[in-house]
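Colleague: The data blocks that follow each hold one structure.
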Structure I
């Protein structure tokens, strides 16, 4: 058992050596850079990075499965806004218990995911178009529901998932670990996980081998919607409010983390272990740029270049594999 675990760890580092080196290089730079060396490597800042990027990990676990399938999911950012507003609205406007608001947020995410999955499975409309449409629909519903204004909720129970602590550990970090373990088990230890890779590698061959391709796609998009609902719940809790503008650009951070983590945009290959490192790279990048005082407008440019570089590396890797 110990030998198998050791072999797994060695394989993990071998498979992800490039992005692990990139992450370590970023950390070393921030440790020695004059304006960040006293603030970056502190326990508070480390927990801050994990807390702020918990929502990105939730999205990235689902996005990894979607991209392995050869698809894309652009609506998750808008689902964060809608589900967070529903969670806060249930408590503030309807007087329901906080736990009901949280469950409603997850249900909203699941419904959007089911909507996307159903249309993608039953029609030939590309996932890009379907999720682009649902992105705008979800954003519009959030704005109509809130009339463009945040719904503030300051109860202790509402704050707990996003801003609470269990001992010294922030609650979002604990949720992040739980979600990652469940996602890893699904994709690495279940029949569904094997089917996801098979469909992403060759959907027609998977269909001929007896795999229900439509069912696999429907489940994956529903799962991704649930992850977006959880991310919306945690984000609203952390901000003490449901905000219709929350989650703007979150889909880009999730896609960036997945691609940087080594998942191929052409589908059929990728690992959640790489996605985890990708999330940490995006998180350290955002945190480091903030600590360095880099203007937020420039941060978009930097992240865009990182995504472009990751996709280019993926292109080169696929080209070599084709040879």
Structure II
């Protein structure tokens, strides 16, 4: 039997998102007919690309794609494929899959954690703690008041796995959930209503909370700009867990500084790491986290379980799951 050759290249400059090599190499031991290359260097990965049937990760780039003559499938260990797709790949027969579903629970809980921090002023309590200040009076007296998620309206932009996981949890907490997505369905559960993207402005105007979990595509780039922010009620807060480029950050800073928006919770940014010069660091009505919403227990184990299940389908000649619409970008 001819071996199917998998080239693994999941590397991150700061090491956080590096797939442990022993987990990659274990694929060859667990599945007959599969050999796995897990190179040490980018140069070695480029040299192996010519013989690879499958790429696990991010070894393929515009500059080397022409060499990947045997390539049939690329699997992204992230849900986003923004850094994977390019025109020649989009036009090719190479199948691209992603890891959607892996982040749903952690990102839904992260969004709720940010929202609860705002309603209970936990971020301000932490600031007061660091200053050794007993802030009971100011927490009660100062605007915005202590609040509750129950009875408020949550607008979700993007109702994929993450959006659905968030909608389920929000409904359980007594929130009304609206969602916009490219292809709304009926019945709308787990949201109370699903609307087309053309109704984004209506969702923004109707929501106390707006959570962005949409993929980054040419259509969603800076989808939240000055006009959209102006539609949100002054007491509303924006939560972005999708991609930093979904939001015009300068317009967001202006809206926060002028009190046209009550707050923002951001896990992703136009430039990462967030530059020290960014005004977002110092705005008291902003909660920042360093792109950690997708991190969760057993991440790589679950990622490899997902890939292995698809690899078994590939070897059996069956349709793959999590196939990306390369032209749509997700």
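Please treat every number below as a calculation from the coordinates, not as lab data. Every value quoted in this text rests on a predicted model; they were computed, and no experiment measured them. Cβ atoms are built from the backbone, for glycine too; each structure is taken alone.
Colleague: Could you figure out which one of I, II the value 0.99 for Cα Rg over 2.2 N^0.38 Å was computed from?
Modeller: It must be structure I, since only it matches.
Colleague: I've got another one for you. Could you figure out which one of I, II the value 4.1 for mean projected area of the Cα convex hull in nm², for residues 18-65 alone was computed from?
Modeller: Attributed to the structure labelled I.
Colleague: Out of I, II, choose the structure whose coordinates give helix-only ellipticity at 222 nm (-39500 (n - 2.57) for each DSSP H run of 4 or more, over all residues; to 500) equal to -26000 when calculated.
Modeller: I
Colleague: Turning to a different aspect of this structure: Looking at mean count of other Cβ atoms within 10 Å over residues 130-137, point out which structure of I, II has the largest value.
Modeller: When mean count of other Cβ atoms within 10 Å over residues 130-137 is calculated for I, II, structure I comes out on top.
Colleague: While we're on this one: Between I, II, which one scores greatest on relative contact order in percent (Cα under 8 Å, 6 or more apart)?
Modeller: Top value of relative contact order in percent (Cα under 8 Å, 6 or more apart) goes to structure I.
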